Structure P
Amino acid sequence: MPQWTLVTGANRGLGLEFVRQSLASGAHVVAACRQPGRATALNALAGEYPGRLRLLPLDVTDARSRDELVRELPLAVGDDGRIDRLINNAGVLHSGERFGHLAAATLDDSLQTNVVGPLLLTQALAPWLVDGARVANLSSTLGSIASTVRFGTPSYAISKAALNMATVQLACALADRGIVVVALHPGWVRTDMGGEQADLDPAQAVAGLLARIDALGGGDSGRFLDADGRVLPW
């Protein structure tokens with residue numbers, strides 16, 4: 001049966017690079033983002049790889065949008081198509097937060113986008129995952145409780161720590177099907193989120209992450225890893 005990679009937040013940054021490199025390696029890809037009609041780069045890739053790239057709308061924070069993606073999936077990949085790599089890349093970072101001025105709306109948006117969305121989307125897509133599939137949740141060392149020594153980006157850090165727990169929960173839930181679920185730290189990457197001073201360009205970061213995903217074994221499920229396979233502290 002055809003096997004597909006599904007990438008969320010696929011219209012820019014790491015998500016777009018995941019799509020680009022997956023296609024270049026021969027994969028079939030479902031690229032999900034909020035407004036695929038406006039995703040110029042994705043639509044250009046669809047023209048370069050006819051039949052191998054499908055674009056679907058998705059707002060990971062919206063239950064109806066998640067449900068609609070699942071309903072439209074058979075039209076995109078065929079009734080026999082299945083997902084062998086799910087890359088939960090969509091995320092948000094609110095900059096400029098200061099203690100004493102934290103806002104509930106910012107915290108809620110971070111949690112809905114960075115934790116609730118990928119958790120519930122993975123749950124909804126579980127019937128479409130092949131046994132032995134790989135699920136990669138894009139996390140961050142900013143979500144490492146043991147490594148935190150200063151106040152900064154609290155809503156992002158808190159949400160990534162929660163995503164790490166969601167990763168472990170999903171690993172347990174899907175273990176009997178041999179599905180490997182990991183939290184991956186991409187490094188500091190030059191994207192809209194990472195900024196121009198970051199260490200890595202998206203192509204470098206994604207090449208390392210895809211290599212790590214492809215090298216995962218059953219014993220890796222539930223782990224928090226960097227692109228080199230090092231286990232990171234919770």
Structure Q
Amino acid sequence: MSVLLVPDGLDGSRVDVAAARMTGVSRSRVADLIEMGKVMLDGRPVQRAATRVVTGQMLEVDLADPSPIAPLTPKLVEGMRIVHDDSDIIVVDKPAGVAAHPSQGWDGPSVVEHLAAAGFAISTSGAAERQGIVQRLDVGTSGLMVVAKSEHAYTLLKRAFRDRTVDKIYLALVQGHPDPLAGTIDAPIGRHPGHDWKMAVVDGGRHSVTHYQTLEAFRGTSLLKVHLDTGRTHQIRVHMAAVHHP
């Protein structure tokens with residue numbers, strides 16, 4: 001963990017620019033660290049790369065390398081569909097039970113391994129195990145994922161998702177009937193204090209906002225349309241559980 005004080009020369013700079021200059025890593029690497037919650041400003045997680053820093057603020061950047069991940073093994077995934085393919089992007093319909101890419105502690109199927117086995121050439125940008133991945137869906141979530149084929153598409157799509165200019169709409173079946181039928185959940189999400197493998201609504205967590213609308217009510221359950229302002233790990237599950245509609 002690098003703990004640094006913002007100098008006069010960087011006063012008013014974007015936090016990704018300041019962190020890159022002070023640590024010597026690239027701005028894209030800093031952006032990835034921000035997305036993972038590994039950049040702190042005065043003890044609070046940085047939410048946006050465009051946040052401006054002030055002289056004397058304490059900037060913490062966790063540069064520790066994660067544990068090594070097993071080499072990529074091309075492997076077709078049953079039920080995976082390609083719904084769009086052009087010179088720049090691939091859109092896949094990911095089934096539940098499939099990860100976006102290999103990661104530490106996950107040895108199940110992934111989108112990246114399926115695309116490799118199917119013979120698709122994707123962007124080489126990003127970490128080796130998640131090249132071309134510009135967005136992720138939880139393992140337990142099914143739905144459409146965009147994967148970059150060209151380097152140009154990777155750059156533009158990463159920026160679009162990071163700057164939240166892309167709308168992400170989800171359908172969720174929850175227990176009970178939310179009251180009101182439509183609303184917004186604004187509650188910070190972070191690691192569960194008792195189980196570091198779980199996410200939960202916690203004080204000091206990362207700013208997280210979920211909008212929901214009831215589409216149909218059934219006996220004991222409701223079908224919701226969910227729109228996210230932020231994209232935290234397990235955000236929909238965490239927020240709906242927090243309002244007693246898991």
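When helix-only ellipticity at 222 nm (-39500 (n - 2.57) for each DSSP H run of 4 or more, over all residues; to 500) is computed across structures P, Q, the figure -5000 traces back to Q.
State the single structure among P, Q that was used to calculate distance in nm of label points 7 Å out along Cα→Cβ at positions 80 and 224, giving 4.2. Here the read-out was taken from P. Look at mean count of other Cβ atoms within 10 Å over residues 160-167 for each of P, Q: the largest one is in P. Given a value of -0.66 for log10 I(q)/I(0) by the Debye sum over Cα atoms at q = 0.18 Å⁻¹, for residues 112-175 alone, calculated from one of P, Q, which structure does it belong to? That value comes from structure P.
For the set P, Q, ranking by relative contact order in percent (Cα under 8 Å, 6 or more apart) places P highest. P(r) over Cα pairs in 5 Å bins from 0, in percent computed as 1, 6, 12, 15, 17, 17, 14, 10, 6, 2, 1, 0, 0: which structure among P, Q? Working through the options, I get structure Q.
Could you tell me which structure in P, Q was used to calculate mean count of other Cβ atoms within 10 Å over residues 88-95 as 21.4? That value comes from structure P.
If mean count of other Cβ atoms within 10 Å over residues 16-23 is computed to be 20.8, which of P, Q is the source?
Numbers: P: 24.0; Q: 20.8.
Comparing all candidates, it corresponds to Q.
Among the shown structures P, Q, from which was the value 4.2 of distance in nm of label points 7 Å out along Cα→Cβ at positions 40 and 152 calculated? Traced to structure Q. Suppose distance in nm of label points 7 Å out along Cα→Cβ at positions 96 and 136 works out to 3.2; of P, Q, which structure was it derived from? This figure was derived from P.
Just so you know, all these numbers are worked out from the coordinates, no wet-lab data involved. Keep in mind it's a predicted model, so treat the numbers as computed, not measured. Cβ atoms are built from the backbone, for glycine too; each structure is taken alone.
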